[in-house]
Structure formats: C-alpha cells, structure tokens
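A.B. asks: Following this line, the structures themselves.
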Structure 1
C-alpha cells in the first residue's frame with residue numbers, strides 16, 4: 001500500500017492485543033497515521049525446550065519440516081547449535097511472515113499458502129497434497145489445533161511434533177480501558193480472544209465492542225461469544241490487519 005493512500009486515523013483509538021514484541025511495527029504504523037494505540041498484550045511467548053533438538057543429528061531422519069508461525073521458526077533455531085537444516089529438507093510454512101522469518105535464516109520455502117495463511121489452505125495446495133508418504137517434523141507451539149497432524153497422518157505421513165514455545169496468558173493492563181468506546185480491538189489469535197472474554201468476567205458486553213480479527217475462524221468464535229461488530233482481515237499479518245482497517249475506514253467515509 002502506498003503512503004499517499006494510507007488513511008488518517010486521527011481520533012481513532014485502537015487496542016492491540018498481540019504479544020508485546022510482535023506489536024511494535026503495527027503500533028508505529030498506526031501512530032504515524034494519527035491513531036491512539038493502547039497496548040494490551042494478552043499473551044506472552046516463552047521458549048519450550050524440545051528434547052528432539054538435543055541431538056541435532058536426529059533431524060537427518062526427516063524429509064520435510066513444517067513451521068506453523070514465525071515464533072516456531074525463531075524458537076526452533078534458538079535451540080540449535082548451528083542454525084541450519086539438512087540440505088535434503090523440503091520446507092513448508094503457514095503465512096508470509098513465517099516464510100520471511102525462514103528467509104532470514106537463508107532458508108527457502110517450498111510450500112506455503114498464498115492468501116489466508118491457514119492450515120486448511122496449506123493442506124489444499126496441490127503440490128503439498130500430492131506429497132508421497134514421508135517423515136515430517138511439525139514445528140509448532142504447545143497445544144493448539146491438531147488438524148495438520150491428523151490430516152497428514154491420514155495421508156500416511158509420519159508426523160513428529162516439535163513444540164518449541166508456549167503461550168502464557170497475561171493480565172489486563174492496570175490502565176482503565178473503555179472497551180465499548182474504542183474504535184477497534186485487534187485480535188489475531190483465538191487464544192487471545194478467549195482470554196480477553198475471561199478477563200472481562202462479564203463486566204463488559206461483547207456485543208458493544210468492535211473487533212478487527214485476523215481470520216474467519218476467530219470471527220466465528222467471536223460470534224459465538226456474542227460479539228456483533230466484527231470485521232475480518234484476510235489473515236493475521238500486520239499488512240492484512242492494516243489493509244482491513246483501511247477498508248473499514250473507506251467504507252465508513254463513503255457512507
């Protein structure tokens with residue numbers, strides 16, 4: 001998006017709920033557009049030692065490594081003595097941010113979804129769906145969905161999970177956020193949405209809180225939690241969230 005097309009967000013108040021270290025660039029961009037940004041990190045990311053990585057020679061037994069997020073990439077390589085992968089590896093990634101993080105380590109991605117950055121989209125890629133049975137290293141955070149592993153095993157893949165980080169819920173900041181008066185609350189993970197509602201403890205009516213969310217899956221969960229004002233980005237990346245905000249703002253101004 002060119003600089004001259006960026007909306008003026010003067011007078012708008014936005015709450016960013018990303019982990020603090022992941023919110024810096026988007027916060028700066030929003031502030032440059034004139035918005036008031038409230039930092040409300042609902043999750044923190046902590047390293048989780050993966051026993052498999054204690055013996056790096058184990059990696060040679062795999063044919064493909066699948067990274068589910070930029071955090072998966074960063075915390076994987078932090079546990080390696082030498083930040084490299086065997087030359088025979090094929091690489092799959094979910095999302096442009098994950099692919100870019102791998103590129104920072106000099107690693108080219110072979111399979112990645114183009115638009116929505118979801119497990120479903122990766123699994124549906126013709127080239128990825130056509131893979132022959134092989135041994136796959138699934139690099140991820142603790143817990144989460146089992147769709148990737150379950151589907152790949154149904155395709156006769158041998159999938160070994162390597163959990164290299166965990167999400168830790170954070171208390172709401174002590175500052176008094178007027179949730180029903182903000183312009184948008186930006187939510188990029190299902191865990192953050194669920195934790196936010198838990199923190200409210202019934203004191204805030206979700207129907208009055210406007211959400212800008214990073215996926216259809218989060219939007220569906222928000223509807224079940226009684227949110228009514230929901231706008232959905234194509235994916236949870238900074239760029240997609242910014243562009244979704246830009247669309248909302250244009251639609252508002254066109255009325």
Structure 2
C-alpha cells in the first residue's frame with residue numbers, strides 16, 4: 001500500500017501546476033538595432049538595445065510589451081508602422097526632409113534607448129529603460145522608465161497592481177523627496193517654489209520600479225521641476241516597503 005501511495009505522490013507532483021512553464025526560467029538574449037543616415041556632415045542615428053525572451057506564451061507577451069515601449073520613443077504617429085525598423089525609417093526620413101528644407105540646420109539627430117532586466121523575483125520581473133533623444137532645439141532630452149511585469153503571466157503591472165498602498169507610498173516618498181531637495185521642515189513643497197505641483201499636491205512619478213536590489217522612484221526633468229533641476233531619484237530598501245509595494 002505504501003508503494004502505491006509513493007507512486008501516486010510522484011505522479012501528482014509531476015503533474016502539479018507548480019512545475020508548469022510559468023515557474024521556469026525566463027531566458028533572454030540581448031538584441032541591438034542600429035540605423036543611420038548622413039547628409040553632408042550631419043547624421044541622424046538610431047540605436048536600441050533590449051532583452052528578447054525565448055518564444056513562449058509568457059515570453060511573447062513580454063516581447064510585445066517591450067517592443068511597444070521601444071517604438072513609443074520615436075514620438076511619431078504610428079499609423080501604418082508596426083515594427084521598430086519601420087518607425088526608425090520614418091524618423092530618419094523626417095530628418096532627411098528637415099535637412100532638405102533647412103540645409104543650414106546645425107548638428108544631427110539621435111535616439112538612443114537601452115532596456116535591461118533590472119529585477120527578477122518569483123513574483124515580479126522589471127525591465128529598466130534609459131533614453132537619450134535629440135532632434136534639434138536648445139538641449140537634448142532624456143528619460144528613465146520601468147516596466148514591471150507579473151512574472152507568472154507576463155502581464156504588465158499597472159500602478160494599482162504594483163503599489164499596494166498608494167497613500168503610504170506617497171507619504172514615504174514625500175519624506176524622501178523633501179530630504180533629497182533639502183526642503184525646510186517648516187515649509188510646504190508648494191511654498192518652496194521650485195517644484196511643479198498640481199492642485200492635488202505631491203505625486204508619485206511615472207517611473208517606479210526595481211533596480212540594484214532596491215525600489216526606485218525617478219522624477220525626470222520637467223516632471224516635477226525645471227530641466228536645470230535634473231533627475232530626482234529616490235531609492236528604498238525592500239524591507240521598508242514590505243506590504244506597500246509588490247515584490
């Protein structure tokens with residue numbers, strides 16, 4: 001009898017959902033896409049680097065979300081263009097047309113985006129994006145962004161799924177923000193005068209996610225302050241955010 005129970009247990013474990021694909025390693029390779037055109041001495045360049053996951057239900061979902069985010073960095077109307085190469089061709093053609101219309105336009109254009117896996121736990125996978133973008137003007141622009149995913153399904157985690165207690169997160173973040181910018185404890189952020197705040201007051205940034213074993217909040221230039229203020233990057237240990245943020 002004990003022999004049959006042992007065999008039954010082995011069969012049950014081998015068929016258990018816990019052994020399914022959702023808990024296997026998500027293998028990926030680093031992909032790179034580059035393209036350039038030059039007119040006289042001015043060039044427009046596109047350079048993208050990102051992780052591409054092995055083909056699977058989860059991997060395909062992750063890859064699609066990452067591709068959509070990469071293409072969004074062109075800031076173009078995407079009608080009729082469905083691939084990174086098509087978006088790049090349209091961007092380079094825009095440079096060609098602008099250079100034709102304004103031959104004395106100084107400098108060139110560039111879009112550089114690097115995406116990398118910055119966190120991988122049993123529950124959550126994070127891909128961190130850094131962007132540099134210059135298409136003329138007084139200065140280049142740049143940004144950071146996190147894409148956080150449910151590791152078991154590959155679904156993108158919206159803010160309400162990533163931040164379990166938004167009121168507590170905002171309270172913790174505001175304290176760190178005030179310390180980062182050395183705001184007088186007796187003064188409100190509104191009265192300080194340096195920050196771009198809506199009527200509702202302090203807010204969480206668009207870029208929130210895991211990196212280097214910690215949880216990061218990154219306010220990019222113009223998001224909560226002037227370009228000259230630069231980035232405001234706040235980091236928190238995972239221990240202090242237990243129950244506040246999905247790990």
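FYI, it's all coordinate maths here, none of it is from the lab. None of the values given here were measured: they were computed from a predicted structure. Cβ atoms are built from the backbone, for glycine too; each structure is taken alone.
A.B. asks: Supply the structure label, taken from 1, 2, corresponding to distance in nm of label points 7 Å out along Cα→Cβ at positions 73 and 217 with the calculated value 2.6.
C.D. replies: Working: 1: 1.9; 2: 2.6.
Computed on structure 2.
A.B. asks: Which of 1, 2 yields 0.95 for FRET efficiency 1/(1 + (r/R0)^6) of positions 97 and 169 (r between Cβ atoms, R0 = 35 Å, to 0.05), as computed? Could you put the intermediate results ahead of the total?
C.D. replies: Values: 1: 0.95; 2: 0.20.
Of the options listed, only 1 reproduces it.
A.B. asks: Can you rank 1, 2 by Kirkwood radius over Cα pairs in Å and just name the one with the largest value? Intermediate results must be reported in sequence, preceding the final value.
C.D. replies: Values: 1: 19.6; 2: 21.1.
Max of Kirkwood radius over Cα pairs in Å: 2.
A.B. asks: Using relative contact order in percent (Cα under 8 Å, 6 or more apart) as the calculated read-out, with 14 as its value, let me know the right label among 1, 2.
C.D. replies: 2
A.B. asks: Still on this structure, I have one more. For mean count of other Cβ atoms within 10 Å over residues 129-136, find whichever of 1, 2 sits highest and give me its label.
C.D. replies: Details: 1: 13.5; 2: 16.8.
Going through 1, 2 one by one, mean count of other Cβ atoms within 10 Å over residues 129-136 is largest in 2.
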